Every structure is written in C-alpha cells, then in structure tokens.
Structure I
Amino acid sequence: MSTAAATRARGRRMRMLPATVILALVGVTTAFPLLYALVTALRTQSDYGRGSLALPREITFQNLQDAWQAAGLGRLAVNSLVVVSISVAVTVLVSSMAAFALVHLGLPARVGRFGTLTALFLLALPSTVLITPIFKVTLDLGLLNSYLGLVLVYVSLSSPFGIYMMTTYFRAVPREILQAAEVDGASPVRRFVSVAIPLARPAMATLTALTALTLWNDLLFSLILIQDPQRRTLTVGVSLLESSFAQSSSAVVLTAGLLISTLPPLVLFVFMNRSLMRGLVAGALK
C-alpha cells in the first residue's frame, strides 16, 4: 500500500471514530438495562441487599420460578400471544388492503390525500384521550373482559400507523407492474394478492414487528378492558406481581417477571431481524 493510500485509509478511520464511539455508547446504554435485569433476576434477595450493582456471589433460578408460578405467567403469556397474534395479523391485512386501495385502485387524488391525512390525525391523538370513549363503547357492546374487544381496540389503534406506512410504500411501487396485471385481466383482489403482497413483503414484515412489539408491551388498555384475572395479559400480570410477595423479596422477583415478559419480543426480533432491516432499508431507499 502506497503512502498516499495509507494516509487516506487512516483519515477515513479518524473520521469514523466519533461515529463509532457514539454507536458504542448507544449500544452499551441500550444493553445495560437488559443485563441489569438478567443479573438481578439470577441473584438471591440477600445478595441483592449488598448492592444492586454488585456482582452476584451465587446464581439462582428460584426467582424466575417464583414469578412464573405466583402470577401464573405461563397462562398470561398464552393470553398475550393469542391477542397480539390476532391483532397483528388483522392490522397488517387491513392496513395493506386500505393502502393498496388508496394508491392503486384509481381513486381520486383527494380521496388518497384525505385518507393519509386522516391516518396522520389519528396518529397524533394521545392514547389517554381515547380511554373513556373506548371503555364506554366496549361496555355498551358487551365486549368488556373479552379478547374480541381488546383485539378490536388494538386493531383500531394500530391501523392508522399501518395505513400511513403501507401507503408510503405502495406509492413507490411502479404503477406499470400493476397495470400490466390489470391488462392481463387480473381483478383488484388478484392484483393485491399476487402482485402487491409479494412486492410489499419487506414493509409488511417491518409493520408486523413494530406492531407486535407495541401491542405486547401495552399496559393501559389491557388493564382497563380485561379485568378478569384469568384473561389478563402478561404485561398486566407482571405489573401486579409485586403485590404477591413480601416487600423484602419483591425486587428480585419483580425483575424476574420483567425479564420473562421481555423474552418474547427479543425472540421475535432475533427471528425477524433480517426482514426488519430489509424493510427499513427498502423504505429508506424508496
């Protein structure tokens, strides 16, 4: 390597150094809460009493077992899995269909703009503003303490973001591709299923992951709409875990419960990491 090339390479490394340091700090800051929860969940209460940041002298899985059994987290995890899976599937389907209709079904431009602006307006509404009307409607429809009521609320709250995201993606899809399918005699449903969905898979995967993570961590609506202890979601069960234990042991057990509730989103991210990154990159390039 010539002296000039070595100098340029060294200059590039020096220019990248601030970004590398910042990314390293962000990574450490992001990973620290998870590592702290893991260490705390695997130590005894007496060991935790020495100092929350001290290294554990012994490792125990009793806290995880206590949290799992005391609050019935296994059953609550199944409840969350069912509700979130159905809500995510319906949200992605409804958002994709609505976005496809707004962009590629020949609707007037003002209709598409109105749909996009409506989605943005709904996104701007704080969830706390909607608590009272949502509870009232759910109660009047007899859907309180039912998974159907919670799923409908989740879908209605998640769809505005999904419609906005999928509309942005479908606008970048060349119209010639869908017009060619239309010339071949494909119906709107056929064009959506056979052409639009394969093209939109990266965006749909990204929407699936983001929606699933948001709904899995929801506490507000699941706490208000599901009051039956047998039907609670995992997040609600973990939030009520502290009352099941004495104050002396609540910290480590509660942390164990939090760790358990964090595992499913982590597993989802690991399995969907490649699809999620592909969708984000595709959206950025478009």
Structure II
Amino acid sequence: MDDRINDIIISCAEKIVLPRWRNLAEDEVQSKTGPKDLVTIADIEAEYYLQEQITKLIPDALVAGEESISRGEYTISDLDAHKNHPVFIVDPIDGTNNFVRGSPVFAIMVAMLVDEECRAAWIYDPVAERMTSAELGQGAYTNGAPISASAAKPDDALSGYTSLRYMKKDMQKHFLENSETLNMRDSISCAAHMYLDVAHGREDFTLFTRLKPWDHLPGILICQEAGAYAAKWDEAPYTIMNSKGSGVLTANSEKTWNTLHNMLISGLDIS
C-alpha cells in the first residue's frame, strides 16, 4: 500500500475539507439534480486537489471523481479505455448533505482500479482522523491496525442499514414486511460510514439501491478484505463495468448474505 496516497488524502482533508466544515457561505452550496443532491465548494476543490496530486505522483493515472463524472467530463467508457493504467475513482466528500448540516458523518473515499479490478481503497474520516484502507488480498486496516467484520450470529440478532428512504413505496412495504426479525436502520446519508460500520463489525450488513461507483467501490473492497461478502441483488459481483441494477448488499459473511437475500430480495422483481 502506497502511503503517499494516504498522505495526499489527509492533506486534502486538512487543507480543503476541514476548513470549510461548519464554515460554508450560502453561495458555496449548490444543488445539482434537486434540493437533496448538493455540491459545495469543498467538494469541487477537494476533487481537483486529489486529481492534481495523484496524477503528479502517478503520471499515467486517470483520476475521475463524482463531480467530474456528474458534469460529463468522464464516462465509464473513458475509464474502460484507460484500464491498462491505474484508474482512481474519488468521492471528495461522501455525505455532502451531512457536511452541509455540520454533521461529522462524512468522509473522503478513493478506489484504485487496474484492468477494471479494484486493487486498493481508502476511506478517510477527517473529523476522527481515521484512515481505513485495503489492498486486494492483503486485509483491511484502520490507522495501521487490522479490522474484521462481525462474527456469525443468529438471524434474529442481525443489525444493519437499508436505504428505505430511496425506495419506491411498494419496495419499502416489501422490505418492512419481510424484515421483522432484523434490527434495520435507515440510511445515514453516507455510504462510507455505513461500509465502515460493517468492516469494523459494528453492523452486520448494509443494503443500497443507488449504485454509483464512487459510493461503493472503496467500501466494498474494504469490507471484503475485512472478511465480509458483497454482491449485487442479482448475485453478480459489483464492478466498475457492472455498476447498474437494482441494488447491492454487503454482509458480514456469505452465509449472512444468502440469509438476507432470501429474506429481503428473493421475492422482488429486480429485472
């Protein structure tokens, strides 16, 4: 694992993100597709900083972020065309709505891909100063200490996140009717922290309906390297080139994943 990527992310937090936290002017917050889809000056400047610094470190890398992809500057096809070189997918502030409200539940996320495979990932919690990272086949670590997903437990003891607020009414009804034995929490509007809770064993699963690569590639690799299991609702692996569909489920083990899939998803039309 290249500590220089760690250093770039931490520097980005210290120089750009944290100085704007709880210190945003009204004209430094804008909506993209609607009032709940926000972008701030900190998102834009942090993404630019990460692009500049990572390409300075690795000149043949392509660095694409949530904001540049949203603006149409890059497409998934562009990333595929660059697959023989490192591709970095960055989310400069995951949990922007929380960031705008002054909540500490936000993070910086980075994934490194080679040949379309996620090889390394970083999630940095700037407020807590906790860097969680993983390299394919090498385990997951927070500030250098190994982490692991929760151990197996009875079905009625499982606890985790869903994304009920983003579901259509009929899907919400299905999930609520089929999850009575689970301790289900609704989304905390920050995929990074939801994945971190699974990777650290604080929660047993997290389930998403929105599948943007910058929201999921870093967290899925970290969870998998911590011993968890992840797949899309159709049971296919989640990858940069297979990042569309109904949803993705991550659980503390493949056994728990199958249990939750049978309980919550099998009865849905996900075609």
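Rule-based calculations on the coordinates, nothing more; no lab input. These numbers were taken from a predicted model, which means no experiment stands behind them. Cβ atoms are built from the backbone, for glycine too; each structure is taken alone.
Some notes on this structure:
- For 16 (relative contact order in percent (Cα under 8 Å, 6 or more apart), calculated) the corresponding structure among I, II: II
- Given 2.2 for distance in nm of label points 7 Å out along Cα→Cβ at positions 69 and 165, calculated: source structure among I, II: II
- Origin of the value 1.20, where Rg/Rh (Cα atoms, Kirkwood Rh), for residues 21-132 alone was derived from one of I, II: I
- Structure (I, II) behind the derived value -8500 of helix-only ellipticity at 222 nm (-39500 (n - 2.57) for each DSSP H run of 4 or more, over all residues; to 500): II
- Of the structures I, II, the one that -0.39, -0.50, -0.84, -1.24 was derived from, the read-out being log10 I(q)/I(0) by the Debye sum over Cα atoms at q = 0.07, 0.08, 0.11, 0.16 Å⁻¹: I
- Answer label among I, II for the case where Kirkwood radius over Cα pairs in Å, for residues 181-252 alone, calculated from the coordinates, equals 12.0: II
- Ranking I, II by Kirkwood radius over Cα pairs in Å, for residues 189-228 alone, the structure that comes out highest: I
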